[in-house]
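A.B. asks: Scrolling down, you'll hit the structures one after another.
Here, each number is a calculation from the coordinates, and none is a lab measurement. Given the structure is predicted, the values throughout are model-derived calculations rather than measurements. Cβ atoms are built from the backbone, for glycine too; each structure is taken alone.
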Structure P
Amino acid sequence: MDLPPGDYTITVLGIDGFDPILGALEEDGTVVDCADDSNVDYSANLPTTGEIESSGLNAQINITNDGDDLASVAIVVGAVGTDMTGEYLLIIEGESITEDDTLDYYSIRLSPVVVSLGVPVSVYVFGAGSDLDPLVTLVNSDGDPIVDEGEEVSCDDAGSRCWLETESLEGYGLVVGDEEVEGTTFDSLMYVDWDLLGIDIDNAEGFINYQVSSFGDLTAGDYVIAFHGSIGSAESAAEIEIPADAVMLTCSQNAQSLTGETGTVIPVICPADCGGASVWGTDIYTDDSSICVAAIHAGVITSAGGAFDVTILEGQQSYPSSTQNGITTSSWGSWSRSFSVSPLGGGK
């Protein structure tokens, strides 16, 4: 990324015990800074991550561009130990949209290690108390917006004005040291769609490119950007095959959002830390049940999220309740449409 003159704080939070390390490199590969356990008081609560508590495993670096020109810096997130895999949240503070600098660009380098856990990359942009109404757009290497069926792949207001269905960020946010970054209805959340980008899960390469601006170029101000991603292994990448057309879900999304006749099998991907949403049934669930929570209940995924198949089924006369894998479902009587969940390739 290219940093205008100024001060920047970059922090990575491990999720569910993941111990990340953080580094910054110049264009020629020179190490600017690196950090492991920085013991900074940062935490988060976001739709795709759930609650991330403050931890001594968090890593943080500070970068100052005291020159007159842009400084090109690559941020690298790694893991402590070659066998450690998991999810992380990378937070960048110090960025802003101004009258003179209306566009910022970020690129994520793809590899099998980045995609092998089946966790879609999610990007959050918070106005962070400024007047900025942020807009995040997926772009190609030339900076031109990617278009899907005539619509730009972008997100203005999460939950209402996005190319892909997302949750509003109102009620979510970050704690960055002594300050709180509270999400609003104007903040942005962008999921990546593997199929749209033509990504080969087993041999992923290239970059995902994002453009941050203000909606309609009408506002300006500081912002905080956060990336939810994961680090897997080359071995796990070879073992998992995620269909390119897998649907990326939110934790609360139910099967009424999935179209298809009885017997239709739909591959889906759930984020981490789903819980609390309503589910009715055992093994077979009402179609107004949370798909992700049902999958945890059925043991198809864990709270770390992941990919699996959803099969559309006909309605049942009754749906029994049960407690499995830490999830308690409710019972229900007759319902018009159902679904079941199974490992990828095991839909029935």
Structure Q
Amino acid sequence: MGIASQLAKNTKVTILGDFLPGDAMDQRYVSQWAGAIWLGVHDSTPWEQEMQLNSFSELWRIAERHPESGIRQIEMTEIMDNGDPAKVWYQGKVPGFRFLSPSELPKGAKFGMVFQTVVITPPTFLPWFRQHLEKQGVKFQRTYVKSLRDLRGMGHDVLINATGFGAMKLLDVEEKRITPVRQQNIRLRKDGYNRCYIRRGPDGYYSTAFARGDGTIYMGGIKTLGEIDFASYEDQRKKVSLASFRGLKLSTYQIKFQILQRQHDNQPDVFPSPNPLDYDIITDHVGVFPVIERQNGGVRVEKQVLHGQKVIHAYGQEAGGFTFSFGLGQQVSKYVQEYLTELPKPAETPIPSKL
């Protein structure tokens, strides 16, 4: 939808999908389960940075003009246990950015920063945005697509492949570079919490607590690579954390405890206990997201003529579906215009032979 919103106003757009905004919560519909904030992706290329900042501008604007959208402006605290503060590319580019003083850092942190950002409540935003686009003439059609070849008869000028995980299964794409990233989190209610917090460290450590506009907190988390598994391990089916590499098996209670322990360590003023029984936990929250890692090329936004169709591929953004959304859409829009304004190839004219 972010792409559709950035196309020229005179463009007729149809969005095809097996799942559509407004559907009941389903873990195969990745966007519904996202952490859904804007957070600059470290180690981004200048091109990727531009897309992220363009997306930030649009998300910020929607939050200001449409509070009913499920997007709200909020302060973010970002703590880093490793890395180089000089390489934080979004310093000075987002509102209220400043580095934390040493006295403000938790134990073990190398550096940190605070800035203004946005947080999104996906179950609110997705149907709201669909209605917004439908008013502009965008059509939505439920369709299961096995291959891009199957869409040749739909009468389109340009086909945009923004299928995410679907790119792995499309018979004429079969993207091999996507790495599934599985995140197990919890959602809970707690009065008085009104900020976003993330801490990242070595060996995949991360701890988050994002206050959404619906009064819930999205708290993470346990992160594993290469795993497409939506179970929340209620019956201790198998391990789900980095601890698994040491052969540990964690119950759902232990996972909740680990998630809350991290936030208790990082924000003890807000979360005074690591015990899940001390909180109003709504649900376990498992999301699996498709990523093309940096060493494999990073986000894919490129043109390809396939089966006679003018295709634009747009997927694989690392740790930032919403962070890239509108900016990626602007890049796709440029490619659409390039396709639509291409001159026809001239017929080859034989060179006359010399007399």
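A.B. asks: If mean projected area of the Cα convex hull in nm² is computed to be 22.7, which of P, Q is the source? Spell out each step's value before the answer.
C.D. replies: On the way: P: 17.6; Q: 22.7.
It traces back to Q.
A.B. asks: Given a computed value of 23 for relative contact order in percent (Cα under 8 Å, 6 or more apart), which structure among P, Q does it belong to? Please report the intermediate quantities before stating the final value.
C.D. replies: Numbers: P: 17; Q: 23.
Derived from the structure labelled Q.
A.B. asks: Tell me which of P, Q gives 3.7 when you compute distance in nm of label points 7 Å out along Cα→Cβ at positions 38 and 310. If you can, show how the numbers build up before the last one.
C.D. replies: Working: P: 3.7; Q: 3.1.
It traces back to P.
A.B. asks: Which one of P, Q has helix-only ellipticity at 222 nm (-39500 (n - 2.57) for each DSSP H run of 4 or more, over all residues; to 500), as calculated from the coordinates, equal to -7000?
C.D. replies: Details: P: -1500; Q: -7000.
Only one of P, Q returns -7000 for helix-only ellipticity at 222 nm (-39500 (n - 2.57) for each DSSP H run of 4 or more, over all residues; to 500), namely Q.
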